[in-house]
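A.B. asks: There are structures below to look over.
Coordinate-derived values only; no laboratory data. All values derive from a computational prediction rather than experimental measurement. Cβ atoms are built from the backbone, for glycine too; each structure is taken alone.
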Structure I
Amino acid sequence: MPVAVQAVPFLLPLGLLAVILGLVLGPLYSLVPLGAFGFVLFFFRDPERVPPIGHGLVLAPADGRVTVVESFPEGARVSIFLSLFNCHINRSPVTGVVRETHYSPGRFHPAWQPRARHSNERNHIVIETDHGVYGVTQIAGVAARRIVCTKNPGDTVRSGERIGLIQFGSRTDLRFPPGVDPIVKVGDRVRGGLTVMAIESGDTNRAAVGG
């Protein structure tokens, strides 16, 4: 299975340490770094995915469990919690143009806590489509110490396309424009680029979506 390039800074020292310990102290001493090497490979897995085909499908931006579904006059928000065992690649929920990316430094509270949305380190991506404006917010957690965004303002993205990742446990929020209602519920397990989160209607309003 493909592995994200961000794994290399972790894999190289772990592999080197395993070799040195094995040669100097014996094979048994290399088991711990080899185990860590295997976990890093597992965590940074980057599977190829074929998004479902259909008009107006809004896809999950991440793998994980839905922890929040909220509706507001200006739209709706769904939060997805990613455990250490989930694939941490973030994907675009829709086809559109990246209008804004905004990184905010912050704390590292547990990602499932409500305060994490405003207090934790995070990166907000605004994607404009023909049916409205969507917001994807990458939020760091207790173990997550680096957010990676691979898109810049002006980039065109396709539904299900990779847009970044969050290293070692995190949360991803998806904001919907008015008129687009989530069809998932709290507790649902979703897969980035595959699970349908909502279906756009023909009369969806255009509106800016904040973080």
Structure II
Amino acid sequence: MDFTPLPASFYEPSAKVVAPRLLGHFLVRRSPEGLAGGVIVETEAYLTDDPSCHGFRRETPRNRSMYGPPGRAYVYFIYGNYYCFNAVCAPAGVAEAVLVRAIEPAFGVAWMQANRPVAGARELTSGPAKFCLALDIEREFDGTDLCSAESPLFIAQNPQAPMLRRRQGPIITTTRIGISVAEHLPLRFYLDGSDYVSKRERQVKRAKVHPAPK
């Protein structure tokens, strides 16, 4: 497959705009055995005025990548065991990012399974910590340029994203999960037809399906 990274301009809007637009595109990891990764099927937005955002109070060594420039990775350690991957959004100096919560594995699956041996296929990447384990994403990837095909980790445009959204849609908007502050904000987005979504909600708001970037 020929992967072309999404440009930095894709990430310049607010994270709440970018989050649903990321659905259907590819998260790509350069592994010792070639490219590995899959389709992004679930995201959450974290905003500069959002008290649950890591950059809400001030810039620190831990969250520095979140302040830009847009199109960089923000990777953090959580619960003393796991890593989470985010795509930084908005202009430099504005702390916003999209947490990728789940991907649907599409290539390099054998390498991913070796990193995270699980009984069921769905368990491989149906959560933010799960796919980071499967793709061996750790803190060293913090600050990585997601817009360069030479990076060890990047997000590539899927020319078939509009078709995929129609096939696996609609895009569902819900409140975020796994947080205790500002959890009521409707900033989680997922493809309703994907088996790899981490959690589904009974009461949901259907969102507009966004077009692929030009």
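A.B. asks: Comparing mean count of other Cβ atoms within 10 Å over residues 90-97 across structures I, II, which is largest?
C.D. replies: When mean count of other Cβ atoms within 10 Å over residues 90-97 is calculated for I, II, structure I comes out on top.
A.B. asks: The value 46 for percent of Cα pairs over 15 Å apart, for residues 42-81 alone was derived from one model only; which of I, II is it?
C.D. replies: II
A.B. asks: To continue, here is another question. For structures I, II, which has the highest computed value of distance in nm of label points 7 Å out along Cα→Cβ at positions 50 and 146?
C.D. replies: Greatest value across I, II: structure I.
A.B. asks: Taking Rg/Rh (Cα atoms, Kirkwood Rh), for residues 66-153 alone as the criterion, which structure among I, II has the greatest value?
C.D. replies: Ranking I, II on Rg/Rh (Cα atoms, Kirkwood Rh), for residues 66-153 alone, first place is II.
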